[in-house]
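See the structures that follow.
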Structure P
Amino acid sequence: MDNAVYYIWLAQALGAGTRAAGELLRRYGGAKEIYSLDEYPQEARLSERQRRVLADKDLTASLAILEKCARANVKVLCYGDPLFPERLRAISAPPAVLYYRGVIKDLNSEYLVSVVGTRSMTEYGGKITEYFAGEFAAAGAVVVSGMASGIDSAAHRGCLAKSGYTVAILGTAIDRPYPPENAQLYDTIVRKGLVLSEYAPGSEYARNCFPKRNRLIAGISNATLVTEAGERSGALITANDAIMQGKEVYALPGLSGSKQSVGTNTLLQKGVRLAYRPSDVLATAELMYPDKIRITAESYRTERYDTGAQPHFTESRVSPATGVEEIHDGYSYEKIGKLEPDEVTVVTALKGAGGGLYIDEVVASSGLDAGTVMSTLTVLEVYGVVSQKNDGRYVLV
């Protein structure tokens, strides 16, 4: 009998997102060994319900799932298979089985970065996500996301646009693209990348499937980047899972006043790594995977954040919202709105420094703390107001 049927039996018995399957697999080595047990020791820490369902050795439903997979052109990747991602084996609640469609490759020898964020993305969020994901792909990294609307979709598109390999981990059945409008994206990923799910073909889904799925997005990846997220975005669950798993977590500083950036800014306040440019995320990867990752010159640049929101300053005026005079020198703020007071302060500090200033010099000149200066400079770089020279100094563009 196909060994996969025992892993499917175990997954169906215990459900997705529970620690029990992983603890049993680590203890006994495989699903067939677990299936052969008549009773389970107290050390297995199983609930009465779990003991009851594991006592049911009927494989009819599991065999039916295998048959359905064959009809739907769905493959099965089991916890004990050589190609099963080692990083997923290491998480506290690993899946016993993964269903997949697409081009399978040995992810254990690749550098994977998950790119996640809000479903309600801004134009800025979408474009900067595509840019980062594209540069990750160009460098040789595998881009992972959840194929949801918004940032997830932008991450997959950005990767595919650079002919990269992307992995979509669904919170629905493997044969159910969600949302439905992403059916074409799903088909493209199947042809050029990999679609994974814990849920067998035809499975019904519930809202809690998506938070459970997020642990896999974090777990399969070496690092996680949150590009744009609101205060209650599900991407924050993914970031928290990654933190708990000991992974590197990065966030982009958000535009001032944007509700879709509250989550990313909160992550930065809590101490996750600040991503100025794609190379910030890839620097460690290049050291860990020298045969796989080659950072492109483009990944070191920030002035190519073509968000469609670059400012074109034409006149000086006093902001009616803040009462602060806006710096001009031939610039205008029409497309991005009024600069925040901290942004005006930093621009003022740089205005008289023709050769530019180092961060500590901006701190001294502006009177702002170092953290505020760093995040403000990053936002101004995204706007295209300032740029960083090769020697590390910042200048007005």
Structure Q
Amino acid sequence: MAKKRFAWAVLVLSLVVAVALIWHYRLPRVELITTELTAIEQRVVASGELRYQQVHQVAAEITGTVTARKVREGDQVQAEQLLITLDRQQADNALKQAQALLTQALKSRQPQLQAALTEATAQRQQAQRELDRRLDLAKRGFLSQEAVEQARLQLQRLHQQQQQALLANQDLSLQGAELRRLQEQVAAAQLSVDKTQITAPFSGVILSKEVEQGDVVQPGQRLLTLADTDSLEVIMALDEQYSAPVSLGQRASVIIDAWPEQLLTGQVSFIAPQVDASRGTLDIHIQLVRWPATIIPKHGMTASVTLHVAQRQQAVVLDRAVLAWDQQQQPFVWVLDAAQRLHKQVIELGLTNQQSVEVVKGLAPKQRVVIPQPSLRAGQRVRYDTQ
């Protein structure tokens, strides 16, 4: 009898265990993660194009024939370096002629100025003697003080004339409109000579050449295109919806497509004041800080840019796969309580990147979060594997 009761007990227990196992395995199976404090960085990723921001069109200022072109495309040049020379024979002849005319005018002018100085000196000496005579008469009471002052004023006037004549002899260039005109002609001729030597206005790289030796050029004609290598920037046309966290000075990581193994550094140097309405983009400029000598960036190359817009060292961070959205487009997650039941927890997001999000409200460290599935519902019991 006892054996029968034991057999029935074993059978009932087996049935209970079997039912429990069947019930357990019919529960939805979910993946579970536990929240932890970790670092997160918000990034904005986009592609861009390398462009020089300071580009100068080197142009001719006078008419002339190119006698030599000292540079070609891709050459690095220094400020004031000679780039192109024009035939200077005509300019040199004009300068020599202007200098000769000025020299001749100065020589013919000199005797006249010397005579004027001699006369001015004699008149001053005579005025000095007249003043001395009147002072003597005034002391003896034979002449008024007013007469003495008249002589004194006359001496001062003649002294000034003598000084002017002396200066004119020392610097003939100050005398006469004709001399000034000749001086201006010499200066203009010298400037024309200087303009036959075309130099770099700043250090940089030659982007293009437009002339060859023997070409006749006119004033204003473009000869070369020069770019300042320090002005090289990456221009990004960033979708406006991603532009809000971008600000001046933010750090950027740049990879030029031609050198995918080299990570360059830069920073945001310019943000366009308005959106391109036709494309819905905002131009962002990234100034490259430096690059190794093995890299020679070229105008127009394509680059990938990562903007490091913000970061947190200690934050509750979730993978984007954990997020769900309700009908009001509010983010929430499924959390598991001690009874293994699901609860919908609305959260507030902070920093985000392509893989992760920061939770600033609604979750704490060490909470168990379920990766969502379409069949999940509040209060539901689940079985899980810890991830």
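Since every read-out is calculated from the coordinates, none of them should be taken as a lab result. On a predicted model such as this, the values are computed, not experimentally measured, just so you know. Cβ atoms are built from the backbone, for glycine too; each structure is taken alone.
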Subject >> For mean count of other Cβ atoms within 10 Å over residues 190-197 computed as 20.5, the structure of P, Q it came from >> reply: P
**OP:** Out of P, Q, choose the structure whose coordinates give mean projected area of the Cα convex hull in nm², for residues 206-341 alone equal to 15.7 when calculated.
**Re:** Q
Original post:
A value of 2.0 was derived for distance in nm of label points 7 Å out along Cα→Cβ at positions 54 and 70; which structure in P, Q was it taken from?
Top reply: Q
Subject >> At a computed 324 (volume of the Cα convex hull per residue in Å³), which of P, Q >> reply: Q
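Compare relative contact order in percent (Cα under 8 Å, 6 or more apart) across structures P, Q and report the one with the greatest value.
Top value of relative contact order in percent (Cα under 8 Å, 6 or more apart) goes to structure Q.
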**OP:** Using distance in nm of label points 7 Å out along Cα→Cβ at positions 158 and 366 as the calculated read-out, with 2.4 as its value, let me know the right label among P, Q.
**Re:** P
Original post:
From P, Q, which structure was FRET efficiency 1/(1 + (r/R0)^6) of positions 78 and 142 (r between Cβ atoms, R0 = 41 Å, to 0.05) = 0.00 calculated on?
Top reply: Q
